[in-house]
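Each in structure tokens, the structures are laid out below.
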Structure P
Amino acid sequence: AQFGANAPLTYRRNSQWADAFNWRYNESFVQHPAPFNVEIRPTYAAGIRRGICPLPQTPLSATEPALLRPISGVDSTLRMSVATNTLVIPEPNAIRRFEQFDFTSEEGEGNQFVVLKSDRNTYLVGTWQGRNTWQNVLRTGRFYGRGFHGSALSGTLRPGTYRVGVLILANGQTTLRFSSQTLPVSGVGL
């Protein structure tokens, strides 16, 4: 049972850590649709002000200054694929368009977060970590394998050109790497 339950729990925890960062600096949740963000913003902000739902200190808290600094260099060896998927929903008075960015990498181990950084904004995306097969778990004693995948909705990001990177928390070490990939985001954003 733990083999099946561990990955979703780890993903949820990492997504909550990313949500705390994204709310603290952008007042948005990148894995939830823009209408949800618009509706929840006043209520959630009031809950934080009143101490009902304080933003947690997470293992990411110590990394926040590095995440907010300008990018100092690009790692040409970082390999990550970025795909854009679009869902179009026709409605009587309009056509709704939802765009999702999907991030996949086969490298790296540990808790990994996608980092989207523009000149003005930084967002984190919680990811699903790669899992070892049963055979590898029994042979190595390690539940997680290499790589990750995650997604963010473009409508929750402010317009700009974002550099795509990865934040890795593993073995008591924190590593922040940015690829040469950029992701243009247009539209209204939150």
Structure Q
Amino acid sequence: MRLAAEQFADAGFAVLVPDVFNQISPRIELGYSDAERTKAIGLWESMDETLGVADCYAAVDALRAHPSCNGRVSVLGFCLGGKFALNMAANGGIDACISFYPVRVQDYQESLFSLKCPTQVHVGDQDAHIPPAVQEILEKALNKPGQQETLVYAGAGHGFFNSIRSFGYAPDAATKSFESTVSFLKANVS
């Protein structure tokens, strides 16, 4: 998360990363070893996602009040954070949403048809967590180019944006999705 936050800060955006596991293990930082991934999955399975989303809304409020922010706030999330971001786009209170490879889309697919802000979703066509049927749900729900859209990257799997993972990183997809996200943010929150 730190690396992605730095990338977007370097692109000129005010960035704040919420501590979504705060309720269980405050300030935990996890890497990508097998043991750390297992721990992250355990934290996810034992967390109250409603409280995680509430922590994200608290971060939005804090960022919106910060002097470096123009008052317009987008959320951006990866994996579980991508799910939280889409939840927030459906519930309102944010100005834009970017979701990278959101998990368990089928659990909340109906809400995708009533998003309350511009939303951009990035998925790889080889993502086992987002199979073709789920990609189709996303593309059907988010089909207003420039406002609500799903961008699918050929040959990319889950985690394609993350250059420090030992698996899954897809440099071309990461570069294209970063450029698209920056353009989207400039159009919607700058």
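What follows draws every value from the coordinates through simple rules; no lab data is involved. Computed from a predicted model, the values in this text were never measured in an experiment. Cβ atoms are built from the backbone, for glycine too; each structure is taken alone.
Computing helix-only ellipticity at 222 nm (-39500 (n - 2.57) for each DSSP H run of 4 or more, over all residues; to 500) across structures P, Q gives -13000 for structure Q. From P, Q, which structure was P(r) over Cα pairs in 5 Å bins from 0, in percent, for residues 14-61 alone = 5, 23, 30, 29, 12, 2 calculated on? Source structure: P. Taking relative contact order in percent (Cα under 8 Å, 6 or more apart) as the criterion, the highest value among P, Q goes to P. One of P, Q was used to compute volume of the Cα convex hull per residue in Å³, for residues 94-181 alone, and the result was 110. Which label is that? Structure of origin is P.
Quick one: distance in nm of label points 7 Å out along Cα→Cβ at positions 70 and 150 came out at 2.5 when computed from one of P, Q, so which one is it? Going through each structure in turn, the value belongs to P. 27, 20, 19 is what came out when semi-axes √(5λ) of the Cα gyration tensor in Å was calculated for one structure; which of P, Q is it? Computed on structure P.
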